[in-house]
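**Q** These are the structures, in structure tokens.
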Structure I
Amino acid sequence: MAVLAKVLSRLRAETAAAGQGERFEELKVILIGETPSVTYNVLAARLGTTEGALKMAVKRLRRRYAELLRDELAQTVADDVEVDQELAELRAVLSSPS
């Protein structure tokens, strides 16, 4: 969980540096899989964009999150094979019922 929090923090810092910090905070609940209290359509209107543009923004955030996660894991293991193994184990842990 600490690695995931660190990756989220890095992504938050990147988006804030790009002037998108407030937008990131709005999209974060979708990014991390929490059920948003509003629909994409309502959130898009609140952010002054279209639903399609909002979905694309979330897709880009997810892609960047995955890149940062891979980078973070690569710093803890010896090679790319181990990164893939760590990712697989992480997915298994996160998808298992509590």
Structure II
Amino acid sequence: MRTYELMMILNPQLDAAALTALQKEIKDDLKDVSIKVVSEDNWWARDLAYKIKWSHTGYYCLWQVSTDAPQCVNDITNTFNIKGDLWRYMFTLNEASES
């Protein structure tokens, strides 16, 4: 099983209910392509290095995810690209999972 870190920057203008709904929607999308969320670390609003959609801040989330099929990471990108409040995301492979 391969493990990845998923770093996301979400729209900081969302209220708590909308933010929770977006995170649940992202989890459901990951589950649909056989990616399991192992842990979540929400960093709340942080300053950005550059503006994204005219905002100086973003809501950061760092999740540990795992999957048996590495192709799933590529499959989820189209779904993530159409989410307006998911501003940026990046999957990085945890090298320890390769052993």
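Readers should treat all values here as calculations from the given coordinates under stated rules, not as data from a laboratory. If you're wondering where the values come from, they're calculated on a predicted model, not measured in any experiment. Cβ atoms are built from the backbone, for glycine too; each structure is taken alone.
**Q** Assign the value 19.0, calculated as mean count of other Cβ atoms within 10 Å over residues 6-13, to the correct structure from I, II.
**A** Working: I: 15.5; II: 19.0.
Of the options listed, only II reproduces it.
**Q** I would also like to ask the following. Can you tell which of I, II yields 2, 12, 20, 22, 17, 13, 9, 4, 1, 0 when P(r) over Cα pairs in 5 Å bins from 0, in percent is derived from it?
**A** Working: I: 2, 12, 20, 22, 17, 13, 9, 4, 1, 0; II: 2, 13, 24, 25, 18, 11, 6, 1, 0.
Among I, II, the structure yielding 2, 12, 20, 22, 17, 13, 9, 4, 1, 0 for P(r) over Cα pairs in 5 Å bins from 0, in percent is I.
**Q** helix-only ellipticity at 222 nm (-39500 (n - 2.57) for each DSSP H run of 4 or more, over all residues; to 500) was computed and gave -9000; which structure, I, II, did it come from?
**A** Going through each structure in turn, the value belongs to II.
**Q** Separate question: If you rank structures I, II by relative contact order in percent (Cα under 8 Å, 6 or more apart), which sits at the top with the largest value? Walk me through the numbers before you get to the answer.
**A** Numbers: I: 27; II: 49.
Largest one: structure II.
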